[in-house]
Structure P
Amino acid sequence: MKICDKCGAYNSDNRQFCIDCGDKLGDPVSDKERQRAEQSIDANMEKLYNDNDPLHITLFDKICGAAALTGAVAGIPVWIFGLLTSKEPVFPLYALVFLLLSAVEAFFPALTWGIEKFRLSFTVDNVEDATPSPLYKWCRKASILLCLGIGLLLMAEMIIELI
């Protein structure tokens, strides 16, 4: 592999001139530099692929999903405490449902896309060719935040009710 000094383009070893700018190329790079360049190319390709995949689990999804699961796990002792003190909270089941829905949407977007494809199968001829639109991607993120927010508000209401 040869790297152009002028434009930084990667060229094969048998090239004498840069394929991008036409500048004369020097000697091939060392094996260590070649590995570093290949890792950089692989990382960029992975990023490009993930940026175009609407079902890719992003850092946002992981944070929201972790917050939803943490809220759901924290809600169980609150609910048990309410049962023991005979002040049964009003919203424990609703809070858990919203938090778990948020976590499922955050961690398993392909599952909800599969349900959407099933719904589409009643109106679209070739549903296997259907791909999520940018609007679907935006709505997926909004539904994660909405379910997480409602679940946390209901959880806060439970805690306030117990105090």
Structure Q
Amino acid sequence: MPIPPDDPTRELTVVSPDDPELPHIGLAGDTYTVLVNGENTAGRYCLIDMLIPPGGGPGPHRHDFEEMFTLLEGEVEFTFRGRSRTVHAGQTVNIPANAPHFFRNATDSTVRMLCMCTPAGQEEFFATVGVPVPTRTSQAPRPAGADLEAQVKLILENAPRYRTEILPPA
């Protein structure tokens, strides 16, 4: 099968992670900056710059798309199908579609990593359930009490729409 012709309507995407025009999203204390979204890639993938403070990271979940992380700074504990492993700066982790997983920053330093999801859509989920923050390095709010309950409810209500299942705590 031949390669399709070039699509001249698609543009080159060049971004800087500190561009204030990019979406910077706070979610449960983590800060996610959407570098490349599904609109930029015709839905093929999205790329998110993540800052995970000490103790940060999502709870157990799974989704029907591939997710890949490259650690740029620090180390993080990934739990995949119930088994934990510490991953260090310079390493890359690929989470197969449908596999239960989560990660947690168990250190005293902020972790920075890139997350690519294919196909795109995870960036839309984060925008729906998170809150805007001013910059890539802004401390995201860490909700508590009624605010936490409201955010958890929002996540649970929207997760299925974004092909994600929230799992019970490990």
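Bear in mind that the values in this text are calculations on the coordinates, not laboratory data. Everything quoted here is computed from the prediction, not taken from an experiment. Cβ atoms are built from the backbone, for glycine too; each structure is taken alone.
Taking relative contact order in percent (Cα under 8 Å, 6 or more apart) as the quantity of interest, name the structure among P, Q where it is greatest.
When relative contact order in percent (Cα under 8 Å, 6 or more apart) is calculated for P, Q, structure Q comes out on top.
Distance in nm of label points 7 Å out along Cα→Cβ at positions 28 and 140 computed as 0.9: which structure among P, Q?
Q
Ranked on distance in nm of label points 7 Å out along Cα→Cβ at positions 44 and 108, which label among P, Q comes first with the largest value?
Q
Identify the structure, out of P, Q, from whose coordinates FRET efficiency 1/(1 + (r/R0)^6) of positions 60 and 124 (r between Cβ atoms, R0 = 35 Å, to 0.05) was calculated to give 0.95. Before the final figure, lay out each step's value.
Details: P: 0.75; Q: 0.95.
The correct label is Q.
Quick check on the output: 4.8 is distance in nm of label points 7 Å out along Cα→Cβ at positions 36 and 76, derived from one of P, Q. Which one produced it?
Matching structure: P.
Assuming 0.6 is distance in nm of label points 7 Å out along Cα→Cβ at positions 116 and 132 as calculated from a single structure, say which of P, Q it is.
P
Quick check on the output: -22500 is helix-only ellipticity at 222 nm (-39500 (n - 2.57) for each DSSP H run of 4 or more, over all residues; to 500), derived from one of P, Q. Which one produced it?
P
Consider the structures P, Q: one of them gives 16.6 for Kirkwood radius over Cα pairs in Å as calculated from the coordinates. Say which.
The structure behind it is Q.
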